[in-house]
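What follows is calculated from the coordinates using simple rules that are stated; it is not laboratory data. Just so we're clear, the structure is a prediction, and the values are computed from it rather than from any experiment. Cβ atoms are built from the backbone, for glycine too; each structure is taken alone.
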Structure I
Amino acid sequence: MLPEPAHPRRPLGRIQMRETLSVAICVIVSLILFAIATRYVTEIWVFAAFHNLQLHLSIACAAALLFALLLKRSLAAMVLLCLSLLLGGHAVVMSRQFAAVPSEAEKQAPGFRLLSFNILRENYANGEAVTQLILNSGAEIVNVMEAQPLRGHLAELSKVYPYRLGCGAETDGCDLMILSRQPLRSPVIRSLSDLFAERFMMAEVTLAGRNVHVGAIHTTKPYFDEFHTMELVRAALAITDTEGPLVLSGDFNAASIAPDMRMFLRWTGLTTAEYEPATWPVRLGLLGLPIDHVYVRSPLKIRSLTRLPDPLGSNHFGLVAEIAIIGN
């Protein structure tokens, strides 16, 4: 007898394919949620990106798990969905934990305007446009990060902002810069780490009749070993050496919900606006991350914090803060 022909292998059924895809989604999501959840056990810089993206990743994971449940209902997918929603909700809570919202009466207190903008060091083509933005901003204080494209426009800027730190004024380089309409007293300029020099500045200035400490900062990215945390510690030490009203702005390369950023805010007593706009990357618009910040210390409160509509060639959006000085 001739042997019977082997039956051809049947293609994987649709049901089995759906189950396999659902399991794969659950596995991937569980790994992402584990990376996020490490923040509740220990601060590991390797997972810094996951901690900064906690809200974004939690929403993405929840959407993926809803799709997995459509493919196949499972207890694992439902548990992971609940965990995703829990982590996303906690991210929202954390984003508001350090907000200090002024009352209607406090909003009427005297105050000042601050502009903070990382203009991108290679952005020479828009140096003139950024200069005109600053001159027309109406800000009393302007903090600029990666200010090299403005080196050739300093004379023009000095007509409105005759007082300056950075770009040759108390510094060797032209990276971080503070521009002021009023004299800047008792300047402090520090290098927060060996990676970049002169990326922390602070001075005292009279605004609306009050002496206010104004600071500018640009920290390194949080996934460069422990440098980001170390830089925040050194900045906090400089800030806690001062008393009274203080405003600090700049590019922190991290969201306020990051573990070391929360440590920094607790240590310094700084507060945020009610809502922090997304500033990077510009191509994501409102879906980006708020890694540029304006923080204040009592008796200052942020009346409003808005994002500049045009990045003018930068990879960051700039911020404009209206700040009230509460009390005498």
Structure II
Amino acid sequence: MTVAFVIGGTLFGSALLWVSCARLEEATDRLARYHGIPDAVKGSVLLAVASSMPELVTALLASSVHQDFELGLSAIIGSAIFNILVIPACAVYARGRPLGANRALVYREAQFYLVSVFVLMVTLSLSVIYGGLGTQGLSGGGEIYLGEFSRSLAVFPLLLYGLYLYIQLQEVKSTPDENRLRDGINAIKEGGILLGCIGLILVGVEVLLRVAITLGEMLGTPTFLWGMTIVAAATSVPDTFVSVRASVRGRDESSLSNVFGSNVFDLLVAVPLGVIVAGSIVVNFTQIVPMMMFLILATVVMLVFMLRSMEITIRESHVMILLYVAFGIWMTLEAFGFTNVLGVR
């Protein structure tokens, strides 16, 4: 029965997220055209927020309902790694040719995303420096460092996201009003669809979280390891759908900006809101640092590929997929005790 729930719950939750987020993004796209939002801003903000709704819900439910903030945080970091390595590669494979970028995308969106990664890393470090709760010994030797991630610290990432929105707002203001397309679009109806889809996303994410918790209990492993893999991959399905569809239609800028915008939202909004809803959270810094370092590595690899020729080639996509496979193998080794970089045991 437990195995059936894990398999069935994973398939059901993933399918529900796929269907609801696909409709959510369609409604968001139509509202963006209704208001004349530029393509780059639509991808990096509106579609990114819409496709990142599962990650936001994951952070909120994991911390408030299941009292397992590490599960939510690991799902968001795992989703960010998936977005950076897998989604661009899938977009390249789907179109059968390189995915192009431009200097504005690389030097604005990509670098702001890299700043977001470091800001979250610094915020988590401050939770140990100023809210340190001491160390905890491991059965196999060594120690883990614990800190208190407070609501006051959560404000800093949110302020940075406010700056991000301000930058995008300036882009919107510079767009002529004639770009708006109001004919055939009912803004009230599309807004209602948005709310309904968010409700379905709540159900899908809750099922996936219960799958991760069940797997942890069944195999005697920490839930955050399954959050990094199963929950992260499932919640990244909407982002994959948006970017691949944009790349196939020739909207390279929108495809890549959605990846960066989704990760910026996940790191600067989803994580802090999870803390604000739940209150002060105990952070296992020993587990977070290696995962964040892998995220930084994945980000640097993608940026180097983009900067070489302002595109991501098929060969470079192979490298990115292999790097994600290596990440999955590492998580598996951690789960079953073959390695202990994360201080699990």
Structure responsible for 17.2, with mean count of other Cβ atoms within 10 Å over residues 22-29 calculated and labels I, II on offer
I
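Which of the displayed structures (I, II) returns the greatest value of relative contact order in percent (Cα under 8 Å, 6 or more apart) on calculation?
Values: I: 18; II: 39.
With respect to relative contact order in percent (Cα under 8 Å, 6 or more apart), the highest-scoring structure among I, II is II.
When semi-axes √(5λ) of the Cα gyration tensor in Å is calculated, the result is 47, 22, 18; to which of the structures I, II does this value belong? Please report the intermediate quantities before stating the final value.
Numbers: I: 47, 22, 18; II: 32, 22, 21.
It must be structure I, since only it matches.
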Source structure (of I, II) for semi-axes √(5λ) of the Cα gyration tensor in Å, for residues 118-157 alone, computed value 24, 10, 6:
II
To test your reading of the models, identify which of I, II gives 0.75 for FRET efficiency 1/(1 + (r/R0)^6) of positions 54 and 270 (r between Cβ atoms, R0 = 25 Å, to 0.05) when calculated.
I
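Given a value of -23500 for helix-only ellipticity at 222 nm (-39500 (n - 2.57) for each DSSP H run of 4 or more, over all residues; to 500), calculated from one of I, II, which structure does it belong to? Don't jump to the answer; show the numbers that get you there.
Details: I: -10500; II: -23500.
The read-out comes from structure II.
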Looking at mean count of other Cβ atoms within 10 Å over residues 238-245, point out which structure of I, II has the largest value.
II
